[in-house]
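What follows are several structures.
Coordinate-derived values only; no laboratory data. Everything numeric in this text was worked out from a predicted model, so none of it was measured. Cβ atoms are built from the backbone, for glycine too; each structure is taken alone.
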Structure 1
Amino acid sequence: MRLLPPLVVAAALLSSGCRHRRRRRPAAPRPQVDARIEVLDRARLADHAYGRVGDLRLVAGDVALTVAARPDAPGHRPLMGAVVDVDRGGDDRPDPLLWWRPTWVDAAARPHPMVAALVDLARCPDGSTGVVRTATVDGVALRSHLCALGPGRFRVRTTARDLPAGATLADDINPGTAAVRVAGHDEAWEGTTTTPWIELTEHGTTLRFESSGATTAKRNFVHIASEAFPAAVLWTADGAASDRTLTVRAADPEPAPPTAGRATLRLAFNGPAGADLPVHVMFARTSGSDPQPTLAPTARGFASGRSVYLLDGHGDVSLPPGEYRVTASHGTAWTLHQATVTLATGAVAEVGGSLRLVLPPDWIAADLHLHSTPSPDSRVTLAQRVASLACNGIQFAVATDHNRITDLAPAVHAAVLDGQLETAIGDEVTSAGTTLWGHFNAYPLPAVPEAVAPEDAVPPYYNVGPADLFAGMRAAGASIIQVNHPRMPPSIGYFDLTGFDAATGRANEHFAEGFDAVEAFNGIWLETPAKVREGVVDLVGLARRGLRVAATGNSDSHRLVYEEAGYPRTWVHAEPYVRATQAERVFAGIARGETTVSSGPFVTLQTLTNGRDGVLIVRVTVTAPAWVPVEHVELWQDDRVAQRWTVTAPPVDGVRFESRAVLYLTGDTVVTAWADADTPLPDVLPYPNARAIGFTSPRYIDRDGDGRVTVAPRP
């Protein structure tokens, strides 16, 4: 950073209307706050950071607020004038704030956020220099003045002109994943409440916003299935004037985990020939509440919820005394180890074993939709994300944070997992603005030079239509564009938002076809098989438009437990010929549509004839470890089940079902194989009813031989 030149400060002060006036009695000078203005001369790179070269920093003591002072790039979120970063100590590190900006709220409770037309310097009441933001927003003139009150303390005064009847000023505060507390409520609060203060805490920092009187704060999480995702806070003021203070301090220390009255469980799990094997270990009490294991400092891994992730399969775990069921896994391609152990206070017990690979080795286990701390809705560090992938047996992963470029490779190297886990850079291009179009993964993307601000590196996403969204992803270097969770409320499913009808293949005029893959199985639907079947039906609907796409299944993991990495996963067939990298082989396999999706059973579909004579012969094979339930197998012709088998044989490690089938064709068709079970998965996930589901990408059968497969509409 650099200090703003004195001449610029002087000019700015003059432009703000400061004039010398002769007075008979000079007023007593007010003590001036020790504050200064800096200009960012390098991009902010920390998680959630937005600051770009040319933005302003108001520094008071060891705390600085960064104000977005540059015009926003086209196609990116307009945040000019917002406070976008809060720093303590000058380090470029994460903080509990995505943005804080004035807004006005109309009588219908619709917010109109300020996007500043001008960010300038202005004299504060004590004579120091502050930052003023001005704009006219939907007919209302807003002026907001930010000043320092002392070390780590700031004041914002906002006024509005021409405010309509029934409207009021407010603060738009986006805390990301930070804990948000208000008067009388803990961080789980949601809805509308009256409070004179709001506190955000994360990454060791607490931000406390205060007003002179209690006003209304509103926050509604985004609820999808059984999950809840964070949302911004709207904090109203009283009419056309607002006066807020912000105090920044170190967060209170987290309480130390309990150590007294516990037992030690020594874990030791290996792969073939005794080699170290990353494992995910779940603990369940045979009676009583869920345990919260604590991992010994010497262990390589992480604890979360009632599970631990051990990068080399070995480590000591501290637990309260009692009887536990211990389940160690390495993903759906490997055997499982389960044991029951009784722990006494102060005792040391041991559980261990060997796991082995069951599935064929010429397929690569991939998770192509993942989140970590650069996403505004994830607290998972890069190290934790890498551990969760390795322990759940994922071999290839794409980092896809929301409108942010993330590279997991340094974390893989730091964890000594090179050769076990390969990663690629991607981006979940998350549409925003007045009209939403959904979420889309773009991969692979190039690494971002440190001189480039993260916000400037992503493809355009704000007020950008589908065709231009896809064009921006291609221009950024993506060879694969994947439609994520195409039917997911609220307003984030592309197929819903464009009126796509799988029965006919028709959609509205905004629907664009420039994508290569569809996430037919998203991890949030692990307990909802009907939503997964809906994804397969949509693949057929696309074939009614003449489109060929690959099916993918991905965790969309935002946390360590729940939304578990690798559940489901996309198996990609790796061609035997040599390519430069595993990544190239994966992307080529997706482009060819040689994928199969699984949260348990591994399903393959081989076409033994081409169907040109109206007769199609196929072979369906289902492979799985014995612990994965496989009870039903289906062969789909278009979007109907043509044949269904019940699997009654005792479970074994390996092939669980294999059969040839004959289909009679009257026109072009697509064929898909599916396997599932009514029995839930065992305790490899914290979900009580997670289902074992597997299905293939569609096989496109050109019955008439014209080189194009177009499926007839549903009768």
Structure 2
Amino acid sequence: MRVPSFLIWIGNTVASFFRNSTTQKVLGVMLFFSVTILIVFSSFSPKQVMLKPDEVAQADIQSKINAVVIDERQTDELRKQAADKVQKVYQEDKYALVNTNDDINRFFNSVTGILSTADEDHLPPLHDLIESTNTLRDEANLQLHSPTLAQYIVNAQPEDLELIRQAALSVVQNLLNKPVTDEALPDIYQQAQTQIDSMGYSRTARDIIKLVAINSLRPNLIYNAEATAEAIQEASNAIQPVQKNIKAGEIIVRAGDRVTVEQISILEQLGIQRTQSYTSTLIGAGLFVLLTFWVLIQFLRRYYSDIFKDDRLMLLIGLVFIIILLLTRFLTMIKISDNAEINSLVGYLAPVAAGSMLIAILLDNRLAHFLTLVMALYVGLITEGNQLFYGITAFVGGTVGVFQVYRLSQISDLAKSALYVALANIVTIVTLSMIGGSLSWNLILVGILIGAINGILSAILMIGALPYLESAFSITSMIKLLELSNPNHFLLKRLLLEAPGTYHHSLMVGNLAEASAESIGANPLLVRVGAYYHDIGKLKRPEYFVENQRGFENPHEKIAPALSALIITSHVKDGLEYARDAHLPEVVNDFIAQHHGNSLTRYFYGRALEEDRDGTISEDSFRYEGPKPQSKEVALVMLADSVEAAIRSLQEPTDAKIREMVKKIIKDKLNDGQLESCDLTFKDLDTITQSFCTILEGMYHKRIEYPEVIVKEFERRRETHGDNDHQSTERD
């Protein structure tokens, strides 16, 4: 059945979409993003509870750590007691007595005004005045008969009314001479009635005095609510929170008990009680992972653009990162003891150092330092207990691990890294225990043991994973280079047996190049390994190369210069064939392919020019195919190769001749354009020149010729010493 064209188009579009490098990178980041969120979220979801007051606990809930919490119930109670003891703040009303007197005078002035009117019936307005004045009828219990009082006022003489007014003023004067508050007014009213009842006036006259005196009374101390609130707040703040020590393993809530508000408060402070839903936790975990991923990607884009553009290396970084987080999460779930304090130390087992060392060996040590910091943050996030301490220990251990594998000189350095990481962990754990106040010998001993296990575990993981990661991601690490530098490698053994001159030459080139590698920013180990293998192509026809011709005829004398040049230049192609058959890394193959660049075989080209009568000789036929050196390391081996061969040809290699030859060789390579594709600077070339001269002058220094007398004396003493030894042997 024929497939419709639109389905074919859709299939091709989808396939091209997923083959796109950007798409693959985005999908890869999303995958690692999702996995990381799940790891982080899983560390929160099982270890927290959501209890409510008066709810029955289904299981024992205990603290994982030593902590100091605040007893909020007792603290609130003490603060309430302190607040209750605070006296109310009052402010003096300087005009209270004046206003009271004014009210009394105003009443009698109104009475005078009513009585002075022309109306014959003064009782109604007086009745209204009395009723409106008696506002405290209920509060002060002033049940006065208004008509009687009104009639009394109408019949009274002005002198009598004046006496009543003076009596009322005297009563309020006596009462307001002492502090009076709102709360004290009921007592003041009672005192006023008692004083007035004791006066020698008629009952009606006393009622009028009560009417005007009591209704005009007011407090002379006004309550200041704002100042009182401030005083209460100060008293509450002066009470320090009541602290309570919680030990690791202490049961906060027992199964079957009703949960109290106080217990929930303690659980919240310990991070066991959830105060929000899992949705918000998931969102928070996503935001944290997004932030760290963004920082990491920006770091790679700015400082390691070559790694950022390589999907394979980005996958390696993500894989190492995820593996370390998964191992950490798994280790935090292990229960190493029934003692909660000891069990909480499991967070120190996070093998961050393994990931740090892998990144340092496979990619770059500075990148490894940055990733160590990021992984340490995650360790602090996904562990329980002293999370800050766990993160600090992971960072210190990882950093020390990077220091130890930064420049490997032998395989045993990998094993030594375990010792240094373990020592760093132990020191860090003990130091942090002292800071945290956990000086129990049991805890310190267990912490030391865990720190040592962490170092050993990290080294085992690193050494175990390294070969697989190297192979899977086609990375040539320092470990692989160290293996290739072993003289027992079958190619080097063949070179030693079949082309010993070339073998010795390769060792000399390696020594020359390695000596100046680090000073120009090149990798010394890579330079040494590249020098060892750069001439393995000479295994095919070793007798055609001058260093292997020991007392034999030179075969080049019997063949044409063009054929000689072809044989000489073909050792590059032959070397690449040997290298690929031996599965040498591409970074080593570059030395084989590029160590001559496209330089000219001058000797055979010169011979060809001498024999060329028709002028048909092309210089290109006598050049290597190239390419030119693409890195500092290959360029360094090229220069060391040419210099070593040239110095060996000198009859009497004095210091001056050596310096002159070294400068000439380097200048010729520079003028021939062999160094234009690498990033060597003139300063680097000067450093290389000085390094080459120092080593070569030491190798070819002129030996001291001892005088004949001294030689004879040495021989006499040797003979005497030999006779003595012989006699001693016979005696024995």
Structure 3
Amino acid sequence: MNRLLRLPLALAALAAMAGTASAQFSLRTLYGYDNFGNPGGAIYFDLNVTNTVRITQFDTNYLAPFGNPVGVQVYTTPGTYNGNEGNPAAWTQVSQDNGVATSQGPDVPTPLVLQTPILLTPGTYGIALVAVGSEHAYTNGTGTNENYSDTNIAISCGSATNFPFAAPVFAPRVWNGEIYYTLGQGLFANFTANTTSGPTPLNVTFTDTTFTSDPGGVTSWAWDLNGDNIVDSNSQAPSFTYTTCGYYNVTLTVTDATHPASTITKTAFIQADPQLLVQASFVTSGTATPLQIQFTDTSSGSPTLWSWDLDGDNVPDSAQQNPTFSYPAGGNYNVTLTATNSCGASTTTQSIFVLANDECTGATPVVAGFNGPFSNVGATDNPLDPAWPCAGGGSDVWFAYTVSATGLLSIDLCGSSYDTALEAFTGTCGGLSSIVCNDDFCGLQSGLAPFAVTTGQVVLFRVGGFVGGQGTFVINISEIPPLANDECINAIPINLGSNGSFSNVGATDNPLDPAWPCAGGGSDVWFSLTLGCPLNIDINTCAGSNFDTAIEAFTGTCGALTSVGCNDDFCGLQSSLSFTAAPGVTYFIRVGGFFASQGSFTLDVVASGNGAFFELQPGAGQASLVASGSPNLGGSVTYQMVNQVGTAQLWFGVNQFAIPLCPGAGLPVIFTTLDIVLPFGLNTLNSSVPCDPNLRGRSFYIQGLDWGGTGGCNPNYFGIGVSTTNTIATRVG
């Protein structure tokens, strides 16, 4: 090859390699949560690395509302997460977000750029992502949604805990998120130490674990071993003796022959005289004052100075050891404590949820539909509140709903994360009367059967936990309009055929109505049926019903009814009732539930008889005729031509009469008289069967032509191909 050509080709190849080396890759699992954890909880998965990667960002799914500050702490363990979820000692924090992330809301990726990228060489790692300022939203594992991979990494999901590295473990759970990474091309400083903690004098030996893609390796090292910004050693593996108690930052800067210098600082990496050092920690509790939180310092090491940022604005709010703080509104807040003694300082940050509605007077307004998520973690019980009549409830928080229209109200907590309790009240705070209380409605979550409400009514309700349990929950609220046909006098007229769908949810029982003679029925709704001719009919709920129905028919008038018949189970748990209906008589039908159960249903009224369809002659061509329906007095029938090639035409006759359609032996013939001919282009006819007793037992015939069809008349005869459908006879029953 020409040398002049080789040079640009080589440069082009080098540029392509450089572009590949710096390119950002990503691997995504899924979004679409159906479960979630506690604020500050953890999600776990395994990450198998095939080629060295440098992780720069995690996108994840948070339940926090749009705009709320959120973050992440990233931990790894060699091998696998599985079995290590409850073992804090197995995990090492390797990074965290850069502190500027805000939630994008549920099922929308929230980007979390890492403060320090994570370098992973080939191997398998357990990954733990600890949420800051929110709950993880994740998906239940199904066995088919738990593994994701590309050419460099593979994700195997997973489990979750409501608190980091603490039981119980929920599995399988699929992390909702995306990992952003580049391939490990470059120079990335890193190191380990033979020990990081001990009494003074503490002698520590450091080992360089820097990664470089330069074949020549690292060429220089500069160590600041005690955090004073002065280089203490240029050795690859220096030793250093710490003689004074304290936390020490360690910094390493390395170079090679190809890449820019790389520096890493590990904060508080060395702990000299750990028994004397401060480890900042604190706990919180509510007070009798709404929105006020008591903070209690639990730091070890006997600190003498404290600095609290209690609302997450990076401005100190208190120097007391155990301050109280009143928040302007409920929600998530990041609280930071820096505790100091003569050996140095230690800082810790916790995300807390401030309950605005721990007391009835602070009830949170909610709306129809989905509300939440909320939390009752840290909720207290007011001894002046009514005692829970169900679930041994406790740890309650309060809500208020304003009714928009008179009817029924349904409230449930389905989709919550713990064993809930729920109670609704009439009245006002300090003068409450319980409407209904529930423990388990949908699994271990609670729900209230629909109860009567009026326009403008404020319904106060509280959410707690079984025997005081705590966690996160959601609230679903539905207003159900009053049922128009709850009483006989408002019966809804129905006709032959399918009627509905209807519902008896929220139906009441009038004590003046006749007692149900079957099914222990109740929760009834009413219908009326009037026919113009005598018919044997069947009324049933066999199709489209989702509960155990009961059905009863009456003659007479509302207030003076006589039962025609009652049925419970005929087609499974659904009901069917047959009787002969007289013309002009109004029948009242009530539909209820076995022992007053409720749900939705359809009501089919079928006229029975010996009416039938018969095929008399096959067609000649592609098109065919299909008949359906009930060919009985008062019924309805449908005829449809299918598979026609050209333009459809249908006609009826009351006599069988063969008329040649076109000349030629063996060619198709019209098999009926042309008593009624439908316009061109109509391929479907729907018709009711008149209530004329003279029609019973009579037959009529229908056939169709396909103008433009093949397989019938020679196109030269009509100027176009014409074919016939089959002929159908209909006998009226």
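Some points to look at:
- Structures 1, 2, 3 were shown, and P(r) over Cα pairs in 10 Å bins from 0, in percent at 3, 10, 14, 15, 13, 11, 11, 10, 7, 5, 2, 0, 0 was computed from 3.
- Winner on distance in nm of label points 7 Å out along Cα→Cβ at positions 175 and 631 once structures 1, 2, 3 are ranked, highest first: 2
- In terms of distance in nm of label points 7 Å out along Cα→Cβ at positions 55 and 87, the structure with the greatest value among 1, 2, 3 is 2.
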